[in-house]
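Listed next: structures, encoded as structure tokens.
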Structure I
Amino acid sequence: MDEPIAGRALRAECTEWWPHALAATTPDEYRALVEEMTGLGVLTSDDTGWRLRSSNVLRLLGTPTSIEEELSVQESNAVTTLSATHGRRPLPPKARISPLTEAQIADLTTRRNGVRIVLGTPALGLDDVHCALNSQQQRIEGRLAPLIAPTTPAGYRKQLQTGAPGRQHRIILSDMRPFGREALRLALDQAIAIQPQEGVTRCVVALVDSSNTDHMRELNGADEESMVFLKLATADGLRSWTSEQDALAPYSDTAVRDALLKATGGWPTLLNHVLQMANRGHTPSKTLAQLQADLENAVGMSLMDDSGLASAIELHPLLQQIVEFDTPLPMEDLSELLQPEHPDAAHLLACLHRMNVLVDTGQQELVVEPVLAATWRRQGLQ
């Protein structure tokens, strides 16, 4: 209890004890769980890591034997999730779906000095991250200064070390997608090395496209605790988004919302396309039928572009094999299967996973996201 444990080591031990619950949990979802336990007074942390807040907590948890028995029971139970890890808000002014969950927004705007790397693609809403963070700043403007978005390397370095001490936390939003590999590494290193004066807090939020295989190679080995992964919307995410908009009121019905999730795959770019049709007064049945037709034409081509697949030529041969194989497999098994023809299979699979081209089935197995797989077959990019 008295010896702190680093964040990565803590997660590794938690996963060893409860693999079913944590194997498919992203770093930001895991952070939300740990931070909730901090808020409940179970854990505390400092620069050296995490530990139990007091010996009283340890006594309340029970003996080592009883704790092990409880963990064994929980392993066979259904895993629950926090609504904040899935909930998404509509973004002003047109109510597009937020690319960030509420938990991710909270993490990115927490008062700290450091860096967070947001990984995603335009299809996952990477272009809307600025809007999502700006909407949060307007909600808590007393605690969060207006977003800073430097446009030059000199401006970026200046903002890393400026700012006045006070109540407002500063966020420096840096779109690093145009950077070369060396420039990306330099900018991320500077975010850690160049610090502001005492009393000032600032966090660099770096936008990186997960379809850029060179950038992803540069991030190999980086601490995942500093990364935020954009993901497909879930059923809970759709419920929170649709419940706040009159145009999407017909989707309050669970069956209709399930049909929306199946038709779009949870891709934010497709959900925003649906929103446009809903704003024109289209019924859910007409909207979803039109979406299917659109996916066979321009919208399908846009999905290929926005997902990063159209330009990520390096990924095409490997993805085609996975689509043809059409069987869910664990990441290790999939990598072993593809390794003979693709020596860099492990890295390319990781890219496809971070792009949400490969998605978890819930059984610790991966499969090509169905809507994208169908579009890929129609588009014939291989």
Structure II
Amino acid sequence: MNDRDVKVAIVFPVHNRRELTLQCLASLSEINKTGLDVKIYVVDDGSTDGTSEAIAAEFPEVITIKGDGDLWFTEGTNVGVRTALEHDPDHVVMMNDDQVFDREFLVSLVNTAQRFPRSVVGSLLLLWDRRDTVFQVAPMWNVWWGCWRHWYKQSIETVPDRPWEVDLIVGNCVLVPREAIEECGLMRSDRYPNFGDAEYTPRLKRNGWRLLIDPGSKVYCQPNTVPAKVMKMDNIWQGTIPGCRWLDLCTGTGAMAAEALSRGAALVVGIEQSAKACRVIQQNWQQIAKPDQTVQLIRGNLVQKLPALAGHQFDRIYFDPPYASNLYEPVLEAIARYQLLADGGELAAEHSPARSMPEMVGNLNLQRQKIYGNTALSFYSINSLQGSHKPKNSRV
């Protein structure tokens, strides 16, 4: 260590996960900080569950930065890093809040960064319910798959016992020296609102910074529950996408609609309120769409924009609002009123399993429900006979 303490800024964005955030901060409060001057910056991006108030009450030393709900992961992190840089840290640790920490994780990260000049260092990510099992680590680019492929079925015993070099470090917990940020800038939130880390660390590597995983820095992550929006399309609507007319409501990242385009949907229409998201979605859809496919993205309030679609019908409607929102009933009513769902078509509404969905809204009838961990899908179709029945439920 140097004569003075090493200054470390810990930065992470949060949104409506108060208990997870407080758990993360409680764990950070117990880590070894010997030789370190640590400041924590939490970017609360428009939480409505009392996250900021709880942080102020329980962890008054934490610096909370307020967002407007439109930052998302990438710009939320960037906002925190910009604030942290005003205090001249030696290193910035960018992370998530759904994890807890080995007592020595930060000291180990800093020591590794000091031992290996021009290095960006990621923690060894383990599952918090099976602490000898690797969560995810060292993804590699696979040309055949056209994506990053993770190194699966690894444990503490199977990974190297000393820092090793990788092509990409996922953003769950990564230490970036201040000099690397000054040389290469921040994550590109204009293009990657939610997954900026997947572009950022490879860019650092291209600029001469080594990417290392430090097995001595252990971080225990919440296991992923597979959300319905990233399940293979065949698990939702088996083989019915080619040639269909697809309506995407609360489009978010546009991932589901992009998947529909890649599967051969003839028409994709999306409605999304976030201007930043719309810019990225439009670019991505246009890159994916073939000449015989039509895409249209509408920016604005969902309930206000739906009447403009009257006279158009869609074979598949995917509706994915914030789970705590009050959009479900008004949007279902508007879809029924304006007859947006075609005969033989199906609407999937994504929601929390704890939410009770109506069995009938106008001519829409709840046919079946599927539960994927912490995510549920309710499927509606046109009820031409105006009869009622009990929906089929299944858990995946």
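No value in this document is a laboratory result; all are computed from the given coordinates. Bear in mind that the values here come from a model prediction, so they are computed numbers and not experimental data. Cβ atoms are built from the backbone, for glycine too; each structure is taken alone.
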Comparing structures I, II by distance in nm of label points 7 Å out along Cα→Cβ at positions 259 and 315, which one has the largest value? I
To which of I, II does the computed value -7000 (helix-only ellipticity at 222 nm (-39500 (n - 2.57) for each DSSP H run of 4 or more, over all residues; to 500)) belong? II
Can you rank I, II by distance in nm of label points 7 Å out along Cα→Cβ at positions 115 and 371 and just name the one with the largest value? II
Using Kirkwood radius over Cα pairs in Å, for residues 51-218 alone for the comparison, can you identify which of I, II gives the largest number? I
Quick one: Rg/Rh (Cα atoms, Kirkwood Rh) came out at 1.01 when computed from one of I, II, so which one is it? II
Output 3.6 (distance in nm of label points 7 Å out along Cα→Cβ at positions 67 and 171, calculated) maps, among I, II, to structure I
Given a value of 17 for relative contact order in percent (Cα under 8 Å, 6 or more apart), calculated from one of I, II, which structure does it belong to? I
Compare FRET efficiency 1/(1 + (r/R0)^6) of positions 43 and 251 (r between Cβ atoms, R0 = 30 Å, to 0.05) across structures I, II and report the one with the greatest value. II
